[in-house]
Structure 1
């Protein structure tokens, strides 16, 4: 299982260790997203920066939508099936996304693919829903589980 992590808040006047943690996650700007594997190191990083990010489970369809919609190669070129076939052992974006979602591969397996996905701000009347509250009480921060798909689809 992999996670999609989206940065929701700026790091102005934030403790240095939290700012460094978000830098290690490659979340340098608001509305940036990354896809990371589920392991203990990343879990600790997510807990450290939980007041500035939101995350949830990445299924294969969502990973495919993110890569096709907002994935960029070096030179700001969109990702195509032929690029994935040349850069990885997989034949299409769909197969690559399925491997990423099941932790058989990571975004790093395709060296030309940028690890950060630059998303739009959330569209719709709800927007973020409040960037100072956790998701469980109607805000935008912290773990979302399967509901991350709704947010990311509004941001693609």
Structure 2
């Protein structure tokens, strides 16, 4: 069974988001061995570019400890795919990789060096979403991708 790691910075505080995440995790168990790795956010001391960059570097160090297999970072500047293309991409990756690590950064995003090291940069929209909500959106799209691959009518 394909292993999927979702490495995410920050925790989820809102119950409605936790409920949605748990629902999609439950649905995904029939398709993949899914694990969420939640890491503490390194908050910058100020909003200065240097402080933000330093915090992102700290996040990068922690994230890199957990990346296994093929790595995909969620990045607004990444490749835009339809749900069907996302499904095909996961199918292709799983032919040669038994594990995929998806990465969602904190409110300030991800370190540029980390993004350049990833096998793929994936965008879900040109719009910006709160990173907590992005987990729900990601898990729903991942579930949708598996239903497309398995010809289950959910995705219509």
Structure 3
């Protein structure tokens, strides 16, 4: 398992785990991702919200968030479209624009719809069908991802 720490200004506040084995996780009775018992969904890379920037991006998933961040895009993420909480809208209200870097699937559009439905300053930059931010980066490179994301 890959340990993915959730870090805020006080330090590590949660850890999620991603199975790296090349098997069908559900077939073996566990999820691809797991979290510690009792842990609730949080914003990943929340320290982005302390930056003095006018625009940020939102990704579905920690790996996509890490990829966009490494490409120079100020990015936060959630651990799946279903994990966006109403409270999270407060965190993104002060920005001129919030760009949803949506996966090219129904879940990606669901997250984008959730965010854009409550935030008039949110926009969509959807990845191609069957792709996500990380795959788009692998296939096209950092500059192409930044262009697609409008950063």
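A value of 1.1 for distance in nm of label points 7 Å out along Cα→Cβ at positions 16 and 64, calculated from one of 1, 2, 3, originates in structure 3.
Here the criterion is relative contact order in percent (Cα under 8 Å, 6 or more apart), and among 1, 2, 3 the highest value is seen for 2.
Here, each number is a calculation from the coordinates, and none is a lab measurement. This structure is a prediction, so every number in the text was calculated from the model and none was measured. Cβ atoms are built from the backbone, for glycine too; each structure is taken alone.
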